[in-house]
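Quick note: the coordinates plus some simple rules give every number you see, no bench work behind them. Not measured: the values here are computed from a predicted model. Cβ atoms are built from the backbone, for glycine too; each structure is taken alone.
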Structure I
Amino acid sequence: MKLMVMDGQGGGIGAAVIKALRQSIGLEPEILALGTNSIATSKMMKAGANRGGTGENAILCTSQTADVIIGPLAILMTNAMMGEVTAEMACAVSSSPAVKILIPLTRERVRVVGVTGDPLPHLVNQVIQMVKEMMQPCVNQPPIS
C-alpha cells in the first residue's frame, strides 16, 4: 500500500500524521511526503516518510499512483494554504483514483457540516484507524473465481 501524505505551509499536520502512522503501523506501508513547499516536505521526511517530493509536478505525478491520499481538507481547494495549493494540485488530488482521507482543518472560509471540532491529535487517531482498517484483508469476502 502506498500512502501519500500532502501538506503545505509548515507541514505540521502531515508530520503529525506520518509520525503517528509509523508509531502505530510500523514500517509496512510506503509513506510518501508531498509538500507544497520544501519546509513542509522536510518536516514530513523527519517524521518518518520513506520518500518526499516538493511542488506541483511532484504532487501531480504522485497523486495518480498513490493508493491513499491523506491531508487537510485544503488540499482539495484551489488557492488554499495562502495560495500554495494550485488549481492543478487540487484537480490532481481530487481526480486521483486513490482513497482520500481528509482532515477537516482549514484556515479557509469553509465550514463542513457534521464536523465536531476535535483537536488534531484526535483527528490523527481517526486517520490511523481508517488506514488500519484499509490494511486489513477482508475476512468475509468470498473468494474470487
Structure II
Amino acid sequence: MSVKTWLDKHTESLTVGQRLADWVANGMGSWRFIIWQTVFVAVWMLLNVIGYIRHWDAYPFILLNLIFSTQAAYAAPIIMMSQNRQSERDRMQALEDYRTNQEAKLEIEALQIQLNKIETEKLDKIMLMIEEIKKRIND
C-alpha cells in the first residue's frame, strides 16, 4: 500500500477541464509552441506575399490577425485558470511544509528533553563517582 502525497491527492481531484487547461498552458508556454507558431506565421506570410497559392489573406494579413486575436482571447483565460491552480498547489504545499515543520519541531523538542535527561543522569553519576573517590581518599 503506497502513501499518497498531497500532490497525488490534488492531481486526482482535478476535473477534465482543469487537466485540459493545464495541458494547454503547458503547451503554449513552451519553446515547441513558439517555434511551430513562428513557422506557421512565416509560411502564411510567405505564401501570401509571393502568391504561390492565390492570395487568401493579402497584406496586412487581417485574417492572420483575427486568428491570433481569437487564439489570445481563449488562451489568456485558460492560462489564468492554470495559474490559479498553480497558486492553489503552492498554498497546499506551503501548508503541508508547515505541518511537516511543526511535527519536526515537536520531535526535536522531545529529543532535546531526552538528551537533557541523559545529560542530567550522566552528571549525577559523575557526582556520585566524585563523592566515592573523595570518601576513598579521606578514608
Structure III
Amino acid sequence: METGMLHLHNVLRWVILILLLVTLYQAFAKKESIRSSSLWLMIAAHTMLLIGLYQVIAGRFGILKGLPESVPSLMKDSFYRFYWVEHPILMVVAIVLITLARGKVKALNYKTAGWLLLIALIFILVAIPWPFREVGVNRAWFPGM
C-alpha cells in the first residue's frame, strides 16, 4: 500500500503542476474558465495533502516509524529534514495559497489570485524532490516506471 500511495502522490504532482499552470494563465488572462480550473486545482491539491499527510505520518519513512538509530539528529540528516520538515511545510503553505486563490477567483479578483498561484507554484517547484536534487532526497521523474 505504501508504494501505491507514493505512486499516486507522484502522479498527482503532475496533475497539480498542469492544473496550476493552466489556472495561472487563466488568472492573468482574466478568463472566465478559471472558475472550474481553480476548483479542480484545489480539489487535487487537497487530495494530495491527505495522501502526503499519510506518507509523512504512517508511510514507509513516516514519523510513526521513528528515526533509525544510525541517524543522530533530524536536522542533520538531509533525507529526514527534507521529507519531515521542508517538503511538508512548503507544500502546506502552497496549498493554503491555492485555497486563498480559489477564494479570490470566486470574488472575481483574478490579479490577486494569479499572484497567489504564482507564489504557490514557486513553493511547489522548490519542494518537489526532483531527480537533479542532492542524492538521498531526489526521486525519479516517474517512480516505479
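If mean count of other Cβ atoms within 10 Å over residues 98-105 computes to 17.6, which of I, II, III did it come from?
Clearly, the read-out refers to I.
Of the structures I, II, III, report the one carrying the highest value of distance in nm of label points 7 Å out along Cα→Cβ at positions 58 and 106.
Comparing I, II, III by distance in nm of label points 7 Å out along Cα→Cβ at positions 58 and 106, the maximum is at II.
Of the structures labelled I, II, III, which one yields 2.2 when distance in nm of label points 7 Å out along Cα→Cβ at positions 42 and 66 is computed from its coordinates?
Going through each structure in turn, the value belongs to I.
Which structure, out of I, II, III, was helix-only ellipticity at 222 nm (-39500 (n - 2.57) for each DSSP H run of 4 or more, over all residues; to 500) derived from, given a value of -12000?
I
Looking at structures I, II, III, which one was Rg and Dmax of the Cα atoms in Å calculated from, given that it came out as 34.1, 120?
II
Compute FRET efficiency 1/(1 + (r/R0)^6) of positions 26 and 50 (r between Cβ atoms, R0 = 25 Å, to 0.05) for each of I, II, III and report the one that scores greatest.
Structure I gives the largest value of FRET efficiency 1/(1 + (r/R0)^6) of positions 26 and 50 (r between Cβ atoms, R0 = 25 Å, to 0.05) among I, II, III.
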